[in-house]
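Visitor: Take a look at the structures below.
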Structure 1
Amino acid sequence: MPERKIRIYCVTPYARNVEGALSLLRIKDTPIASSFVWDDENPDYVLATSCVYDSPSWASLFLKYAYRRNPETGKFPITIFYAGEAVSPDFNIFDYSLSWDWHLSFRDRAARLRSFLWAGLRDNPINSVGEAKSLLQGKPGFCNFLYSNGNANPARDNLFRAVSEYRRADSLGPYANNVGALITGGGGGLV
């Protein structure tokens, strides 16, 4: 019996084909990767990122696919929210969520992703608040702020300002840059 292919479509600027989707989900080099195919007509699964909240054109594209009934099966695709940042899904429009939100609890519909930033950290060398404060006092920098979207949620700006009032926070991205160098992560492409 031939292997059933999983037909997917992604609504995100970070994945415009099946290879991009597999990279985004970090399953590109796994045995299941060969099961996925890109389908921009009648996908079984529609994966979307927070771009659907930030841009009317991405939101429109998502709705186009999310509410398109498959003529063969008569079913709507399953919608999955994928958040690489601290953004919570709207379960009125998403069936499932893959996100970083520690507090999100929605039975089997929400799965928390493990932070790749801490994946290599085996032991925490700091055992108390006192040790953390002592370590911070010996460091020349305090923290950094890194993002390039000046039209993002205003809470980011508010947090940056509040932290900067406490102690200088270096802003390294194109937005609110206060160090003179441009450094970014994610999909920004600057180095």
Structure 2
Amino acid sequence: MKLPLPDFIKRYWQLLSRPVALALWLILSFGFIAGIVFWGGFNTLMEASNTEAFCTGCHEMEDNPFEEMKTTIHYSNRSGVRASCPDCHVPHEWTHKIVRKVQASKEVWGKITGVIDTRDKFLDHRKFMAEREWARMKANDSRECRNCHNFEYMDFSVQSSRAAHKHRTALASGEMTCIDCHKGIAHHLPDMSGVPNW
């Protein structure tokens, strides 16, 4: 036995079955599906461009900063934990990641115009690139460093006395950030002559 549908459901169904309503439903459905496809594609591209393979896909990065990083503790260490390019150069939080990706898009222009396409050009441009990255990290309180390193979880008792002193001083001051002391931790330093406080 079939139960009769309440009147409000019948009226609602009649409203939805009109040609204008059907067209509206088709448009909304198409928009919803297109939104899912766009969002999935966008996130897939974001993640694909957030890999070490992508970062070292051009010879400028593979032959210069990546080779330098291979000689540092961020590449090989006793614990086997290794940082990759995006770990240090791309924030994890989505909003900050999008901002960084937009900023990094100008690096594509540098690739196209050959700003650092030879070792000599890279070395000539190194100080400018390093200072720009240091300023970015100083401005964001070394956000990327703090994805892995955090004062709250540091055991100062197992650090060298010098490191423990510096970390306590930085923590107490509230004005210092990781990059103030750890320039050159993953890449060779540029010529620092003429740089104040160096």
Structure 3
Amino acid sequence: MAAVNAAHARQDGAEFRLLSGIEVDILENGELDQAPDMLERLDVVVASVHSKLRSDRRTMTDRMLSGIRDPHTNVLGHCTGRLLQGSRGTRPESEFDAERVFAACAEAGVAVEINSRPERQDPPDNLMRLALDAGCLFSIDSDAHAPGQLDFLQYGAERAERNGVPAERIITTWPLGRLQEWLESGC
């Protein structure tokens, strides 16, 4: 990582920094699926539910709240887990207490991911506005699985703008220094 950052240092004084990060699973018991000592070495941790997405509302809420409260979590990823289209078919939204989950995100300083993949568009617009009203920060993510999918970011940016999310609440628009301060403060 240091070698990449050094190789891309700019002569004009502008900073370049490649951040290290991971998307982890929030397990059924609410713990993250990676060891704390490994997570401490990373700059950014996105925590998402990837299994048992049809769990009852209380179980899913408790699971998400535990993941949000983990001190390593910076971003709550694709909160509903829904799929609207695509090769994997469709999947309805997970049921959870969105008011409690977004209040916990706002309290812990955990950003809510605006997932830009066309088949996800997660969170749905109504939940994005609820998270905005709760005082949440946001992170626009391409959820790219291949280089050509990085262009998905434009879809997330369009959805954020359409839902009135101000740029100052989107961590992925912040200057490097501000982003690093937020990440180092434990959000």
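Each value in this text was obtained by applying a stated rule to the coordinates, not by laboratory testing. All values derive from a computational prediction rather than experimental measurement. Cβ atoms are built from the backbone, for glycine too; each structure is taken alone.
Visitor: Please state which of the structures 1, 2, 3 yields 21 when relative contact order in percent (Cα under 8 Å, 6 or more apart) is computed from it.
Guide: Computed on structure 2.
Visitor: Quick check on the output: -18000 is helix-only ellipticity at 222 nm (-39500 (n - 2.57) for each DSSP H run of 4 or more, over all residues; to 500), derived from one of 1, 2, 3. Which one produced it?
Guide: Answer by label: 2.
Visitor: If FRET efficiency 1/(1 + (r/R0)^6) of positions 65 and 177 (r between Cβ atoms, R0 = 30 Å, to 0.05) is calculated from each of 1, 2, 3, which structure is the one that comes out at 0.90?
Guide: Only structure 2 yields this read-out.
Visitor: Looking just at Cα Rg over 2.2 N^0.38 Å, for residues 49-152 alone, which of the labels 1, 2, 3 belongs to the structure with the highest value?
Guide: Going through 1, 2, 3 one by one, Cα Rg over 2.2 N^0.38 Å, for residues 49-152 alone is largest in 1.
Visitor: Moving on to the next point. Taking distance in nm of label points 7 Å out along Cα→Cβ at positions 129 and 169 as the quantity of interest, name the structure among 1, 2, 3 where it is greatest.
Guide: 2
Visitor: Can you tell which of 1, 2, 3 yields 2.8 when distance in nm of label points 7 Å out along Cα→Cβ at positions 25 and 105 is derived from it?
Guide: Source structure: 1.
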